[in-house]
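No value in this document is a laboratory result; all are computed from the given coordinates. None of these values were measured; they are calculated from a predicted model. Cβ atoms are built from the backbone, for glycine too; each structure is taken alone.
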Structure 1
Amino acid sequence: MTRGPEWDARTYDRIADPMHRWGVAVLDRLPLRGDERVLDAGCGSGRVTEALLERLRGGHVIALDASLAMLDEARQRLARFGDRVTFVEADLMSPLPIGDPVDAVLSTATFHWVPDHDALFRNLAAVMAVGARLVAQCGGVGNIARVQAASDAVALDWVARNGDAALDAGARGHLNFATPLATAARLDAAGFTHIETWLTDEPTRLEAGDPLETYLETVCLREITARLTPERRRAFVHDVARALPEPILDYVRLNVTAIRAG
């Protein structure tokens, strides 16, 4: 992930069942012998990283994230793996502080937090060995469109009624939901081959009330709610949840597989 408002990593770890479920399915696409050196680009709280380490009995994982809170949570979860995991604080928008090239890169629920995907893929390619495989999934074009529409409508209403300067700059934050075609072109330009990119719909129903609102505040609306006081944050998220036609998040996932060219 890139730098921005700090994450509530403990709450994220508790509610991230959808991301964990999708992440394990993405991991299934990564062929492993078991002795590779793998970069988890955006490890978050380490739930998918844990599944990766369990498959790398003789390998090593570099768990990378820009969030110190997420890395602290991941360290606790992954402590049992000892020196088979290295934790790196880094922003995927910048050259990565990784020495020897990695044999593979796994990334789940991360790339849509990165504003510049051209820089992202260049930085990943720079630390990958020739023939290394990239397997990733993130939010794609159309992701949480209904949530964003509800958030936009509530923000406009708040600005109209209260002149709320915290929301006047726009309510969506800096999420980057790319298309498969544009992503394939960027991967090609960054030095990848055998590129496959595609979208999958993953509508996700949550329990109405506090479970939905906690999820929205922690994940979908975090860049917006970070601008608000705690009291106004709760009110804003409540209004967005009420504006949704049903407690379903209209997730669209962008899937990526590619190989680092020679």
Structure 2
Amino acid sequence: MYMEMFKLGGQTALVTGGGQGIGLGCVEALAEAGARVAIADHNQGVAETGRDAMKKKGYDVDVFKMDVTNTAEVNQVADAFVKKHGRIDVLVNNAGIARSMTPAETVTDEHWLNVLDVNLNGTFWCCRAFGNYMLKAKSGAIVNIGSMSGFIVNKPQEQAFYNASKAGVHHLTKSLAAEWGARGVRVNAVAPTYIDTPLNAFVYDDKKMYDAWIGGTPMGRMGKIEEIASVVLFLAGQGASLMTGSVVVVDGGYTCW
């Protein structure tokens, strides 16, 4: 009984920004659980590289070129996905950017709007487009990728724009969960800590940054991609059937201090 609640056989899923990093980890997790998965990414090459990596592991995934800030593209991909698969069961909103290390007083309009447009607006456009199909079916699970930065102010890097965008994602998650809960659609979020990816490898050579990031984490390490993807997988399935509006903090204890 219980293990069946963690399987996604016969279900369909789409992961935004799914061509690499946490997104690709989510694609693999969902595929391993039995879902038919699609990668949506604004970079066609990255998406295809991710698809090829999954194919080597025995998973056949679709690829859609999609810029989450472009509502027309988002709507077109939602329509195309449902036309091909008949429905959408799981949406993982992973696409995001940081552009950190910029003090608030020097942030340009373009910088602020770009980060908010991708991280917050893009998440909503996808929730709206795919959520409409879920609402019609009275069934579906959305998992948004937030951040511990939506709860705390990171140091030493300045990133007011990023922190604000992720706090917005968290509250958007709760708002949609409240609106859609009785209509069969669950909306949850995952708030990760710093994850050990090539993008963050520089921290090992930056003592100030290392002390702040790792020294500030009770578990004394960064997270792994699979440690985030596994929580996404849980929230996507029936094992989390009573959960909606939750923001699951996966931070090695960082926000405890």
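Say we calculate distance in nm of label points 7 Å out along Cα→Cβ at positions 44 and 244 for every structure; which of 1, 2 gives the highest result?
With respect to distance in nm of label points 7 Å out along Cα→Cβ at positions 44 and 244, the highest-scoring structure among 1, 2 is 2.
Looking just at FRET efficiency 1/(1 + (r/R0)^6) of positions 76 and 108 (r between Cβ atoms, R0 = 30 Å, to 0.05), which of the labels 1, 2 belongs to the structure with the highest value?
If we compare FRET efficiency 1/(1 + (r/R0)^6) of positions 76 and 108 (r between Cβ atoms, R0 = 30 Å, to 0.05) over 1, 2, the biggest value is for 1.
Just checking, which of 1, 2 has the largest value of Cα Rg over 2.2 N^0.38 Å, for residues 36-115 alone?
Largest value of Cα Rg over 2.2 N^0.38 Å, for residues 36-115 alone: 2.
Hey, mean count of other Cβ atoms within 10 Å over residues 92-99 derived from one of 1, 2 reads 23.2; which structure?
Answer for the origin of the read-out: 2.
So distance in nm of label points 7 Å out along Cα→Cβ at positions 84 and 236, computed for just one structure, reads 4.2; which one of 1, 2 is that?
Going through each structure in turn, the value belongs to 1.
If Cα Rg over 2.2 N^0.38 Å computes to 0.97, which of 1, 2 did it come from?
Corresponding structure: 2.
Work out the source of 13.8, 46 here, i.e. which of 1, 2 gives that when Rg and Dmax of the Cα atoms in Å, for residues 124-179 alone is computed.
It traces back to 2.
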